[in-house]
Structure 1
Amino acid sequence: MNLVTQHKKLSLLLFFSFLIHSIVAIFPPLQGDEAYFWEWSRHLSLGYYSHPPMTGWLIALITKILPTATFTIRLTSIILHLVTTVAVYSLAWGISRREKFSLVAAVIYATMPLSLVFGTAITTDSSLICFFALTTYFMQKAVIEQDKKSWYWGAVACGGMLLSKFMAILFFPAIFLFLLVNRPYRKVLLSKEPYLAFLLALVIFSPFLYWNAQNEWLTFQFNFVVRHQKFEFELMKFVSFVAGQMAAISPLFFISLFLFFFKQFLPLTRKIHREEIVPKSEAKILFLSYIVGFPLLYFLFMSFNVRVGAHWLAVIFPAASVLIASWFFNRTSVLQFDKIQRPKMFKTSMGITLAIFIPVIIIIIAPKLVMPQKMLYTEKVGADQPILSHYYGWRAVGEHLEKLNQEWSQKPEGFFFTTRDYSIASMLGFYTPSHPQFYLINFPKDGIHGKDFLIWAQGKKKLGANTIYVADTSDSYAGRITPYFKEIKQLAPFVYRDEQGRILRIFYLTLGLDYQGGEPNNLSVF
């Protein structure tokens, strides 16, 4: 992995990637999930309700070194993206020993629209993608090159991906199928290294399992019960899946990936079954085919019955970038990595990708320049707010809430902020300068996201205390705080306007006096 210092073009790619992602990271405010993961970082734990804890740990680490700021938090994701890009280059270099092929694979990954998102915004997918790519790199070396040390480096990376997101488990059946199906590598299953590596990964993962055992297996409830209650066949779900993947990695890249499987994977499979000695480059391509192919096939079939998110397959795209590059470099089953054999398709693919990539950057950093006014502005107080209103007003309302916090916190009966939604709670907590804790109130029984706030609120809402309930809808307070406070008063809404006086964002404030308690405990579904 010392290729960065030896390969100047890779270094240039990393430099420009860092520059572009940094620009994109600076301008927009955090999104709700990003602020939520920041909340994780200030409530450090061995586990959380929705996902394993790696993202919170990484944010906590970087905010210990650097000041808490929007760019600092996103810098975590940028670093993970750069490491992933190096892993892609290293996978391609290990196959080809050719700088051009390796660079093409890395560029394909770096320019995917999905890479722009997960390489800038901090999400659980950011660390998952990185650790999944590193696990693939080390396990490929362990299996194909018979490098025993790589089993244990791979196990450490595997522990990292398990601590990032449950989607990591797709790696295990993929590598097992490769070893089981391909005769020259079945002997690996008889060696001790894969089992010791698995145990090491499990040890790294075990603190999270311990936390779940102590907390009613909440993360398993969320991922395997709460989120998957509807399982119905619908063709449009499959169409939506395909469209989502095309948007995530670019249409021709997605098509090229399928063409690789039809035109290169099948001949390679037949060849490896015919011959006792297989070139390592071909074996490595085949290995990546299983790492990519199993999750792809799994979600392809699942997409007929459930709505598969466009990002669910994000883990495979670093390795898929190498396979897509192989498709561009080869017209026959005899692999070569010196020259692009499909130059027109490659150039067209890159052109389409950049045609998606560049407008997305413009929309992210300057939505006012390109988006219609009806998606930006609210007509009047009380009217529905358009989706892009969520881009605006956070710092301004944070300053306003800071003044209210200073005023009401001095009262002896106690005070806390409340809201209805985990993303609003997280955003307000981040953008209010003193970072007060916002709590959810009257969390609904069928609520899905944000139950960590219920854990953090345990024992913190003092009876008799007052609250200011903050929401982006004018009437949500009625069912939320009215049953739990003796008296309710409407405060003036906070209206954020642009230079021409047009309304960009409205926050509605409701005062609740004398908290009575009695909220239902809807933390567990059991």
Structure 2
Amino acid sequence: MAATHFKEAYVIGFTKLHAHHTCRVINNKMRLALACLAAAVAQGGVIQGVVLEHSSGLPLARTRVRLDAVLKNGAPPVRPIQAMTNRTGGFIFPAVPDGMYLLSCQRAEYFPAAHGQRRPNGQGTAVVVTPDSTLFAELRMRRMGAITGRILDENSVGIANVPVVAYRARLPLRVAAHAVADDRGIYRIHGLDPGKYWVRSEAYTLEDGSGLLPTFAPQSRETRDARAYDVRVDEETADADIRPEFGTLFHLTGKILCPAGPVAVTLSSDVGRRVTAGACGRPYTFQGLAPGAYEVFATSSDETQSGFAELFLDRDSANGDVQLIANPQVDFEARRPGSTSPIKVPMKISGRRQDLAEADTEREINALRSVLAPGHWEMRAAPGPGQYIESIANFLPSARRIINDRPTEWFDVQIQSRLAERVIISISDQAGTINGAVVADGKSVPAAPVFLWPVSEGSRRSLGGPKQVLSDTEGQFSFDALPPGDYRLLATFDVSLGEIDADLMESAHAQTLPVASSQRINSDVRLILLP
């Protein structure tokens, strides 16, 4: 019976394939059917299926599929079970242990898909596996979003080769993706998560030597006048045309001050990074720069020495000298709020170096002492139970950044180019907790995504942004390590964590819960279906 059910579902899933796939499909069905029989002998449930491209119905080979166990209350995390689709998009998990699971798949340039997904950018529902159960799942993947448009001159003629950048439509500006206009002046920025974006042309020098200044679509130098473009999964947002403003571009020259050896010099601004190879004692130059704020970061080939400088460019400049010294040693010290005495508490610190364009990869930092490159770092920490991070800051006041927008999900720390630096982490032992259950029609809902939005910016920074947990097998959920403040709660399968913000919480009528110091709140959350 299981093999017959599988055969019918598999054939239906492949009605759009060309005839030359037939033999391969039949062979694949036979292999999967044999695997089903083997699984039955092994006393476990079977989860099998096919991954298809949503728009065409064609199978997606070499796609990663995974099973994540829905945990029981208090159970430790379990490593997911993973598989790769074969050449005809098929996959199988034989002999799956009893339990409740989430079935999903991931592939580059596609938005993740999941079994039971109601909306393209939503999340999946749980499947129950028993020793004699067999599930056939058809997972349909949609491509990531894209923005297209033209770069137009004063006569509405396309301009070729102009770089274009996309940002999430929020401050501080963070580069999401790049593209370059083709010979017709048409650009296409792809691989975008759903949400709202600004697009902006970069500085560019034309054939007659005149310059194009960075300009937001449709024709604005500032974000306040920029148009936000809505990006959706499996769709192209078209007609994001940009008419760049004309203006004077500058050059920056400097010298790398160090004894000897090759050096990499990175110039960053809010439109991206530019890198050039240099050498100690030799000058470097960057041409075609728009007026604005810049950061220069130079590092030796072995990355043990580096230098950092910030400047504002409004004319040609030769003030870009950078001194390379050994990367500074940074000591981390934990304290209670309002105290000057250090305390010993277990915690994990992570961080990433952030320039004006983008962030390096987040990495774990030694909680006592570490050697870090100079510049601006975004840091966060995870304390022990019942505690939350109130602040992470330099012991000595640092110079103000030339751009004052602060990250809302990280603590901003500046590592100076000196031999030693100290960072103070303020940890409170009066964290709050929110516990509850997800309910629908009077029943608890297992494996339901629950989103937490800290209303205040300080709380968001302390928690590292909005949070998501899944309800357990009994529908229970918990958020801990909460600073005092107001929080909004939303339970829904219909959005992803990256979409959570104040506007979405308001439109979904998410409930608001005030949490006091050390308070434990029990509150059930109703499952919401978004339109």
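Readers should treat all values here as calculations from the given coordinates under stated rules, not as data from a laboratory. Since we're looking at a predicted model, the values are computed, not measured. Cβ atoms are built from the backbone, for glycine too; each structure is taken alone.
Given a computed value of 81, 52, 48 for Cα extents along the principal axes in Å, which structure among 1, 2 does it belong to? Answer for the origin of the read-out: 1. Could you tell me which structure in 1, 2 was used to calculate relative contact order in percent (Cα under 8 Å, 6 or more apart) as 16? Only one of 1, 2 returns 16 for relative contact order in percent (Cα under 8 Å, 6 or more apart), namely 1.
Assuming -2500 is helix-only ellipticity at 222 nm (-39500 (n - 2.57) for each DSSP H run of 4 or more, over all residues; to 500) as calculated from a single structure, say which of 1, 2 it is. Provide the component values of the computation, followed by the final result.
Values: 1: -17500; 2: -2500.
Source structure: 2.
Can you rank 1, 2 by distance in nm of label points 7 Å out along Cα→Cβ at positions 144 and 192 and just name the one with the largest value? All intermediate terms of the calculation are to be shown ahead of the outcome.
On the way: 1: 2.8; 2: 1.2.
With respect to distance in nm of label points 7 Å out along Cα→Cβ at positions 144 and 192, the highest-scoring structure among 1, 2 is 1.
Who wins on volume of the Cα convex hull per residue in Å³, for residues 312-471 alone among 1, 2, i.e. which is largest? With respect to volume of the Cα convex hull per residue in Å³, for residues 312-471 alone, the highest-scoring structure among 1, 2 is 1.
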